[in-house]
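Participant: Each structure below appears as structure tokens.
Every read-out reported here was derived from the displayed coordinates using simple, explicitly stated rules and does not represent laboratory data. These numbers were taken from a predicted model, which means no experiment stands behind them. Cβ atoms are built from the backbone, for glycine too; each structure is taken alone.
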Structure P
Amino acid sequence: MLTVTCPVCGAQGDETDFHGGGQAHVRRPATHDPSNISDEEQRDYLFIRHNPKGLHFERWRCDRGCGKWFHAARDTVTMEFKAFYGITELPPEELMKQAKGPWAEYFAKAIKARAKA
């Protein structure tokens, strides 16, 4: 059983008290006009997801308390949650540095952007 904690309202419970929403940090194409999006961009947005062994970043919804969406960092090998954080936030920096594969590239850009701000 997974124990989940909502970072918004503090509600805590097992995974049946929350709703998993798939991969976190999925970016929509820059335009909402489908005629200006390549087939590859549309395919990637709708269907292509990371499925790493190890650290993974997911979306969850608090069905037990506030009803808000939030992000969670979870190890897919041990099933242990490493962090919970708001939907508009990035994960803790130590987790971004541990990220591998496509996550590493995504968070490296985020760390650079944060440093410039």
Structure Q
Amino acid sequence: MQFAAKLISYTFHPIFMPAIGFVLVMGMGVEFVPFMSQEIKSKILFYLVLPFTVYFPISYLILLRLSKNVSSFNLAIRKERIPLFIGTLIFYVAAYVFARSLVFVLPTIYYSMMIGGILS
């Protein structure tokens, strides 16, 4: 039972939510994404969504840990969370800026999801 709880906890961790949301919306059908091929969807996921919402924040946490700015990966002390939140906010804003500068226009729902991630 404890293994299942940990598995669910790691799977639905907030750091993975933007990527999971992107995959769910991409899979919703033609009405949301009428013009995008599967190849373009995959490229957006692997070159825009995952790096800025998963890889960079985790790398930043590792850097904070190695530089002794945080005492553990659990971030039990409230004061230690602030630099990570600010760094993650910067990565989310960068993802939004890069998404807006793409050659093609994404459906509005993706920009809305990105703004929602920034505001949360």
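Participant: Match the computed value 26 of relative contact order in percent (Cα under 8 Å, 6 or more apart) to one of the structures P, Q, and report its label.
Facilitator: Values: P: 22; Q: 26.
This value belongs to structure Q.
Participant: Which one of P, Q has distance in nm of label points 7 Å out along Cα→Cβ at positions 37 and 53, as calculated from the coordinates, equal to 2.4?
Facilitator: Details: P: 3.3; Q: 2.4.
Derived from the structure labelled Q.
Participant: Additional query: To which of P, Q does the computed value 3.2 (mean projected area of the Cα convex hull in nm², for residues 45-92 alone) belong?
Facilitator: Details: P: 4.2; Q: 3.2.
It was calculated from structure Q.
Participant: Out of P, Q, which one gives -19000 for helix-only ellipticity at 222 nm (-39500 (n - 2.57) for each DSSP H run of 4 or more, over all residues; to 500) as computed from the coordinates?
Facilitator: Details: P: -7500; Q: -19000.
The correct label is Q.
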